[in-house]
Each structure stands twice: as structure tokens, then as C-alpha cells.
Structure 1
Amino acid sequence: MMKKNFLTPFLVLFLMAGLYACRQEKEVTVKEYPMFWTWLDYHPCMNFDSVCQVMNDIGMDGIMLNAPTPDDYRIAIPIAHKHGIEVYAWLWTMNLEHDRDKILAEHPDWFSVNRNGKSLADTTAYVDYYKFLCPALPEVREFIKEKIKSYCEVEGLNGIAIDYNRFVDVVLPTTLWPHYGIVQDREYAAWDYGYHPAMLEEFKEQYGYDPRGQEDPSSDVKWRQFRCDRITEVANMIAEVVHSYGKTMAASPFPTPKMASRMVRQDWGKWNLDIVFPMVYHTFYTEDVSFISDCTVENARDKNDKTVLYCGMTATDGPEMFACMDAALNSGAQGIAVFTVAGLRSPEVKKRFKAYTDSVKAVRAANGGIIEAVYPHVADANPFAHKGVMELIEKRMRQIIAKTSGIEEPPSLALGEYKQTESYDATRCYRVADENSETVFKVTFYFYGDVLSGWDVAAE
């Protein structure tokens, strides 16, 4: 159960630090990166000094900054450094951003292709700005390499944090399905990318067959891993460039390596990263804080041994912000990245955030530069063991009954036994009846990467 007092777990850690005097005698130290970060878009007309002052006031000491050009960083970096804040260039790689229109016009053959044979050069996947490149093309890799170099040459830039180093989402987080009017209970052809002729030819040379010839290409583990490996090659090419300039290599991938490999073809545990900021946005998935602890313990196990694990989360202007950070730091994360600092608005939350950051930094300093996990466990794959998730499910049931019955106050439930009706791919379906309203519900759970990653409720 999550601790309600955000200082309590760290007081425990203080005690642990004293008990493990032998650890201190060995002078266990690690390279210390900033502990508290934010992602932020930079615009030349913004008051960046004011943003940095807010960050400084609440204890944030790192920023992943998305600026249009290297010259914009040359303006922003001295301002951030004045406030003691490290700056990483937050760069999109496989998905184009600032140079999107130029590359679309000049190189339409560079873009990723889905299982239906449709190229992103003239097809939309979810949103217009999804314009992913094909990682198998040497000219694409060279383009990315030169782009990374141009940012690495910026004096004072502390590191590079890559984003969108992946394919299109073959599966979206469950909370986004209603927005697009879709259900993705399995992998469907329209969103399954990586079928560029260059990708297919390379795969056929290696394995001797065309994955499109199979009844269900999504079930071909070799084909999935092949695409993951091409993305890994791009990530490690970037890392080599970044390290050659003496800068830190970071990335913002999907929540866990196993989830990422299924959802976007990222196998980021194999990337040569110094720091990783997995985007463990629980509001997109189960909507419960337990998603953060589940993912973080998985990440501590599956990350590259040389990579320092952080946890990326959405900003919450209230108590849940601190429950989220507790869940991450208690489960093996060494720091926090918040999307974004602008979401921390109230004076009360800002004051509490500062107290929190001060306490955690003190723990790290007392413990040789690391935060020890106090909840060493594996993610629980039993959905019914996730109390917070089940409470949300029952809340949804009451809302459905109230709407159907035309009443304002959601009624109480008298649920019978959950009975599994179907199981396929990452999907498990259950049926349960409410005796009070005589309503039968279909409850569906999704387990991408062996982690409870989503759910849905519908009345039959």
C-alpha cells in the first residue's frame, strides 16, 4: 500500500543508511545526475528565466528542453545554468518535428509503411504529426546522425535526451481509445508499421521469408524483434555520437522494455543509455498509482546495467503527485521527471514539492549517491490484487448504472463472482453481475509486457 505521508519512506531510508554503515565504509558512490527534471518546449519569445526560477524554487535541477534550433539552446543554456539547472536537448528522432515539411517534400521514400502497404508520407496514423522514418535506410540514419551532431556541438549542453525513437503505436494506451473511436485488443494492420520495402528485404535476407506471408504477422516474435533491433541500432548510433562529444545520453521511451517492444517496437533495455526516463504516465494506462510501482520494479530488472533509472510521470497539482513519486522512488527509481513543471500550479503543491525534493536529495547524499528501493517486489499480474484499479472499475460500474437508470447518485453494488470468459494475446475478459441492479458487466484487462496496463468496463 502506498504511504500517505510522503516523507515517511525516506525517513525509513535514513535509518537504513545508518544501519548499513559497512556500505558507507566502502565509500559507495555513483555519478550524480540531477534528481528532479521536467520536459519543456522552448520558444524564443517565452520568459525562460521565469521558468527556471520556478524550477529552482521547487527543487528541480534538470530540464529536457525542446528548442527549434541549436542556436535557441545557445540562448537558453546560460539562463538555465545561472539557476543551477542542467540542460539536455530533447530531440525527436524517428518521428520528425521541426524539419517535417522539408523532409516530406524532399524524401517521401524515407517514411515508414504499415502492414496494408500505406506510407506515412501520404497516410495519417492517429494524428497529422506522426511522420515516422524507416530505421533501415542508411540515408535516414545519416540524416539523424548529422542532426544529433549539430546539437552536440552546442557549448554548455549537458546531454541529449531522445524521444520518438520508435515506430507508430501499434497499440495505444487504453484511455486514448475512445478519443480515436477505436479498440485495440490485438495488433491490427492499419497501425502495424515497419513494412517499408527496405525493412522487408533486410528481414528476408536474414530469415528467408516475408513476414506478410504469415496468417498473423503480429505473432511472429522474430519479425517483432527485428524491428526492435533496427530501432536499437539507431539509438546506439546516437549514443556513440553523444559520448564522442563527452555528453550524457538519455532517452524517454515507453513504460517498460517489454511493454515498449509490443506497443512501439522499442527494446530499450539494450540501448547504451546513461539515463533513462520511461514515460510511466499512469493516467494513460490503468489510472492508478500502482502502475508506476509495477513498471518501475520491472524497469529496475530489465534496464541496461549501466543505465541510471528515473521515472517520468504526469504533473498532478495535488496530493497524488507525491504518491506517484513515492511509488517510483520506493521501487528502484533514482529520480523523477515531470511532464511538465507548468502543471504544478498551486502554492501549496509547490511548497510541498520543495520539501519533498530537499528530503530525497538528503537521503541520496547520506546513502552514497543512491536511493535504495524499499519495496523490492515483482509486478503483480493478478488484476484483482490491484485495489486502486478495482475501486476505479466499481466506480465506473456505478456510473453506468446511474446513467442507465436516470439517477444522479451512483448506487451501491452487490457483485457476484468474476468469471473469465475469454483470453487472447494480451487481453483477458471477465463477466460479473451486480445483484442490486441486475446488470451484467464485461470487464476487460490488458497486459502488455506482463504488466497490468489497462482495463475497460461495459454493460452487456
Structure 2
Amino acid sequence: MLTKHMEKHDPLLRYGLFDAKVPRYTSYPPANHFQNDVGRRNQMKWLTSVEGNETVSIYIHIPFCKRLCWFCACRTQGTTTLRPVDAYVDILLKEIATVRAKLPDGITMGRLHLGGGTPTILSPETMTILLDKVFGAFAITEDFELSVEIDPTEASDELLQALIDFGMNRASIGVQDFAPKVQDAIGRLQTLEQTNYVVKFLRNAGLKAINLDLLYGLPFQTRANFRETLAHVISMDPDRLAIYGYAHVPWMSKRQVLIKSETLPDTIERYELAAIANDLLLSVGYKAIGIDHFAKPTDSLYTADRTGQLKRNFQGYTDDQNKTLIGFGASAISHFSDGYQQNAVATSAYQDRVLTNGVAAHKGYEMSDNDKLIAAMIEELMCRFSYPTKDLRASFPESEDQIRQTAVALMQHYIDVFKISGSGLVMQPETFPLVRIIANYIDLFTNKDTAHTAAI
């Protein structure tokens, strides 16, 4: 039966929102199209091509967790002791030293993000060693941002204080859902009290930028219990929220076989859960950013959105304007002007490569001029729900015919989605949920076997 939201949004049904499987478009091409050894062959060339006065962003991947949440499809591994974690950090230090030696002397670091896995699994002593190495290798900018993904069940006061002392000014805290039945079904037990404690600790320490991450589409999630989770989250007063749709891909992430398909909301129910989050957050003053983020008007993501500077990368939506991202650690992805480079995915393979070569690049993708054009088209769609023909022609003057032909095709195929504006085409607000389907329409890598994530 159609709900009130669906009755208003007939185009969503007509264009297959509830049946489609499409990439998330955190990169173009999507990472599952990266090619073996391309990163390895190009890594040194791309590192040495970074400009001498450039500001870069750094990502460090910590793959370890003391618990393996069943919903997670990230590259992680379990551990009950810190010995493999400390050994891994020793390898990270070698990789950082090798990569830094290949980069020009004058570069600065504008962003540093620690992700995983569970970065807060590190002891305060090991975290200090790691960050001392990073800050010793890279000079920072005046507006430098240090962001860390935090698991409230695995974050001691001492570690949090160490991060604060190093200048952490943004924390991203995983929540997913507070309903006990949902938590039990995804293997992630995390109390409201634990989460509240970490939020209050960080606020009391002066942190002014806190993100909370949630998932919809989880097993046993209902409109009622998701509303309760959202109410708890709002009471914590985060500056930014990411609310992603759960991707059930047990053929890719073996631990997801522990989540029974019959316990999951269907696509129509997923849409309703997303709509509930949208309506509730807007009602209390948050602003919608892209398809799955919300921010207060005081948050930098809101500013980026309103000034046309919103970007999209492997962390989702971002205000990061740096054109080069350098990833360290197992499975970490780097983004250069001419392509993507991904480190060896398995932790053991990563460590072996660094011990042998000092670096660990394996997969990657070298961008053609046409790839860069389509990547720009898709980022405009994902970030601004627009197809700005004027801006695209200015950036890619040699592709004027292709830009025009794509605009015509979009108008013809999605006749009641787009309207013509002074700058090109813009999507009508009620059709925004279709944006990944539309991006997929112009994606030259479209493949039903690799586009496995529900469109809603």
C-alpha cells in the first residue's frame, strides 16, 4: 500500500527507485571497478606530480575492531589484544616515511582523518607515536582539521584526551540505532549512556564539531523505534548527522550472513524510514545536505552546500576542497588529479608490501579526460542535484558536444525530473531521491553485477 510520502512522489515509482541497484558514487568510477596493479604502476608518478605548494588531505585506516559488527562491509578484522594493532602501527610509520620522502618539501596538510575499523582501539601511547610521526612529516595549515571516527564502547578518557591534545576538532561517532532488538540483530551493543558519556566528554573538552552516524534499513527497524533513536540523537545536539541506507551484501561481506534477509525492511519501508528522519530533523532546525547528510546552519558542511563548494568522497559529503587525498594503511584509497590508487586490501598483504617496498599500492584507476568529465557530471548531480551545462563547458571546452548531448538525453529520459535554469538543468526537489539512478544513467561503468546497493 502506498504511503503518504509515496503518493506525493509518483516519479519515484516510475523511474524504479524501489527496485534499482546502483553505486553510492563516493567516487567515479566506483572502487569496485579499480584494476589490479594500476595503483602500483602509477603510485610514484602520481606522488611526485603533487605540486610543491599544494595542501593535501590525509586518511589513515585502522582495520582492527574488538567486535565485528555484522552489518559492516568495511575492511576490518577482529582482535582481542593490542599486539597486532601495535605491530600494524609500526608498519604504518614505515609507509608514512616512504610516501613523505616522495612528496615535495613545500606541501602542507589541511585535513587528517582517522578511520577504520576502530581508530580508538589504539592505546594512548600508540596513538601518540602515530600522530607524532604524522605531524612530524606534514606541516599543517591554519584551518587544519583533525577528525576521528570514535566507537563509544572502545574509547577511554585517556585516549580521547590525547586526541584533544593533538588538536582533534571534529569527532564522528558511530550510533547506527539505539533499539535493543536492532542492536542485538546487528551484533553491536552500545548503550545510550555510553554514547552520551562520550559526547559530553568531548563537549566539556571544548570540541565544537560532533558528527553522529546512523543507518536505516536495519533488521527489526520500525518507524516507531527509529523515531525513538532519532529523538535520542537529537537530544545529544550533534552538529552534523549522516544517515545512510544499510547495504545488505552478504556475498561481499561474509559476516552479513548473520543478518537474516527476512528481518530487513523492504525498499518501501526503507524509504519511509529515510523520510521520517528527513522530516524530523528538518523540523528541529537541521538542513538537508545531499541525499544522506544533515547539518546545523553553523556547521561547515552547511556553508559548503550553500556556497556551491560541497564535494563527495569516500567519507560521503565533505567540505574538503583539497584536490589530493593520500591514504595510508590497508585498503586505504588515494585520489590524485589523474586517478585513484588503493593499497593492498588484506592487512597481511599490506604489511608484506610495506616491509618489502616501503609502500603498498595495488589496485587503482587512471582517469581519461572523458572519465574526468563524467566524474564532474556525477559530482554535480550528487552534490547540487543539477547538471550545470555552462560550468561544465567552461571546465571541459573540448567536450561541448558531449555535454550538450547528455543534457538533451537527461531531459528526454527524465522529462518530469529536470527543469531548465539559467545555468543548465536542475532536479525538482521531490525527485532528489532519484539522483543515484540518474548518475547511473550517465555512468559508463554501469554493471548490474557491481551496482549492488539499493537506490534508497
One of 1, 2 was used to calculate relative contact order in percent (Cα under 8 Å, 6 or more apart), yielding 16; that structure is 1
With P(r) over Cα pairs in 10 Å bins from 0, in percent computed for every candidate in 1, 2, 4, 19, 28, 26, 16, 6, 1 is reproduced by structure 1
Re FRET efficiency 1/(1 + (r/R0)^6) of positions 123 and 155 (r between Cβ atoms, R0 = 25 Å, to 0.05): value 1.00 computed from one entry in 1, 2; matching entry is structure 2
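None of the figures in this text is laboratory data; all of them are computed from the coordinates on show. Being a predicted model, the structure only gives us computed values, none of them experimental. Cβ atoms are built from the backbone, for glycine too; each structure is taken alone.
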